[in-house]
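S.K.: The data blocks that follow each hold one structure.
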Structure 1
Amino acid sequence: MELNNLSHCIARWRTGEVDDPSYAALYFLHWQVSSHGKRFASRRYKGDRRPDADLWLEESSSLDQRQARDYLRGVFERYQFFGIIGNVPVALAAWLRMDWPLTLCEHIPTSTEVLRMQVAGTRPVTVLSAWPRMLNPVLSKPNAFAFMIHDLEHAWKFFHDPEMHRQQRAFFRLLLSALAEGRFDAYLHDSVFSAKLDYLISDMNTHTMHAAQFLRAILVEYHLRREDLHHPSKLTKMAREEVSAVMASLLGVDWLVEVESRMIQQNSVTFSNG
């Protein structure tokens, strides 16, 4: 099964024969087999048939849209895939069950687009299918498949824990409002700060306390660069107050106290590697 044979799956998706999660699942299978051959998957349970992508594609193609989605869900629930962490088939299976409302994208969304999606309760799964574009690097990933896998890993981080999901949406809602109100405008001229803020709003699905610590850290880093200082303890009183004011306006005083107390316990500011 060659990767350029994806054209049949793409045509079925564009005509509505298969839906978004099924198309993403088929795209995944094509790439896996093309990359790893017969090693592409293995059984979780000995009673199941050995993995056979050609058979899966043939059988799923004879089913209607809902049946195909259910069939493919069974594949991702019962098999593991070479070189792929377990969270990825979990995310695909949840999407195929319609439990996680992911959004298929044919373009690379901007960080602000991703932020808005997260506030709305979804995450993008980018599926680039143009040949040979899909073989070339996509941002920091070596090809379109690796970028899709990255998106599915983030989908798992966003959805797998309902309480964390609720907290993340609330935090992203605060960030979206802060951006709209211009609270970061004084910082965005700084390319390092801007890049790290983009990372926070679009590529950081974690506990909200960690995310808040990251935000405070990049604000502190900005002032250190501006004042040519090398340790947070050297910041001027005015700079410290400015960081606290931004954090308090965004999160409220209670959150600010919690964030700062945790960072003091760590004895250092949490810095990002980018």
Structure 2
Amino acid sequence: MHNTIIHWLARRHPELTFKLRQAEMPLTPEDFLKQTLLSATSMTTGIAFIVAVLIKTFELPASTALLIPIIFVMLFYFFLHTPDVRLKKENAAINREVIFAGRFLMVELESGISVYDAIKGISKNYPAIGKYTNDIVKHVDLGTSIEDAISQAAEKSPSEDLRKIFWQLLNSIRTGADSAKSLKLVLDQIVKEQQIAIMEYGRKLNPMAMFYMMIAIIIPTLGTTMLIIISMIMGLPIDFPVLLVLVFIIAFIQFMFLSLIRSSRPSVGAA
């Protein structure tokens, strides 16, 4: 039954094979899903124990236990996106270096340096991108053609900008065109795209800050104050579990807003 569920989930997420390879996680989709289910089950068991203690201590309704399956599903999908989180961090690190590395490559090629030596130079100067260019160097040293090595690195890269540079370099090698001029066009395009991303982020930041102040600070503060006043007027005591739930909700809303703002920030290098 367990293996049947794993295989069913693997069929439902065919993209896992590619994502795990890009994220450099040496697992099959089935093994990754097993680990995900195990992690979600372990954490849900711990949370279920805490909920059981709270139900017994504060005499909460037994229906509170119905939250456990929902928590399990949320945790499962949270752990399922582990490769996406890794790829996003890797993509951000690459995008901070891609313009500098691209210009370094262009200058080297304009100076008459071979493609192999120019790529080798990137490996020594740019850590995030160097992981991929170092793979190219290793494959070429082992006898792979430089075209195939660049193609493999492009497929493995989580960054669209770095893939553009690799594909343009590959096309220039295959067609015999001037690699430096082709790279300059690609770099100009990447710079413009990053400038647009920065301007869009600036336009979104002010409304997001306003919503954060309203929903995460002003409304919870005034709402809690009004709730306390109303409860005092009507003689309805506010129990500790109610305050605990309010604190949790407010903290969760603030965490979500801060995460949203942080995730919206573009990862770019200097243009």
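Each value in this text was obtained by applying a stated rule to the coordinates, not by laboratory testing. Please read these numbers as outputs of a predicted model, since none were measured by experiment. Cβ atoms are built from the backbone, for glycine too; each structure is taken alone.
S.K.: Could you tell me which structure in 1, 2 was used to calculate distance in nm of label points 7 Å out along Cα→Cβ at positions 139 and 163 as 2.9?
M.R.: So the calculation was done on 1.
S.K.: With mean count of other Cβ atoms within 10 Å over residues 19-26 derived from the coordinates and found to be 22.9, which of 1, 2 does the value describe?
M.R.: Attributed to the structure labelled 1.
S.K.: Name the one structure among 1, 2 that mean count of other Cβ atoms within 10 Å over residues 67-74 of 18.9 was derived from.
M.R.: It traces back to 1.
S.K.: In terms of mean count of other Cβ atoms within 10 Å over residues 27-34, which of structures 1, 2 is highest?
M.R.: 1
S.K.: Output the label of whichever structure in 1, 2 has the greatest value of Rg/Rh (Cα atoms, Kirkwood Rh).
M.R.: Comparing 1, 2 by Rg/Rh (Cα atoms, Kirkwood Rh), the maximum is at 2.
S.K.: To which of 1, 2 does the computed value 139 (volume of the Cα convex hull per residue in Å³, for residues 43-170 alone) belong?
M.R.: 2
S.K.: Among the shown structures 1, 2, from which was the value 17 of relative contact order in percent (Cα under 8 Å, 6 or more apart) calculated?
M.R.: Corresponding structure: 2.
S.K.: One of 1, 2 was used to compute helix-only ellipticity at 222 nm (-39500 (n - 2.57) for each DSSP H run of 4 or more, over all residues; to 500), and the answer was -19000. Which one was it?
M.R.: 1
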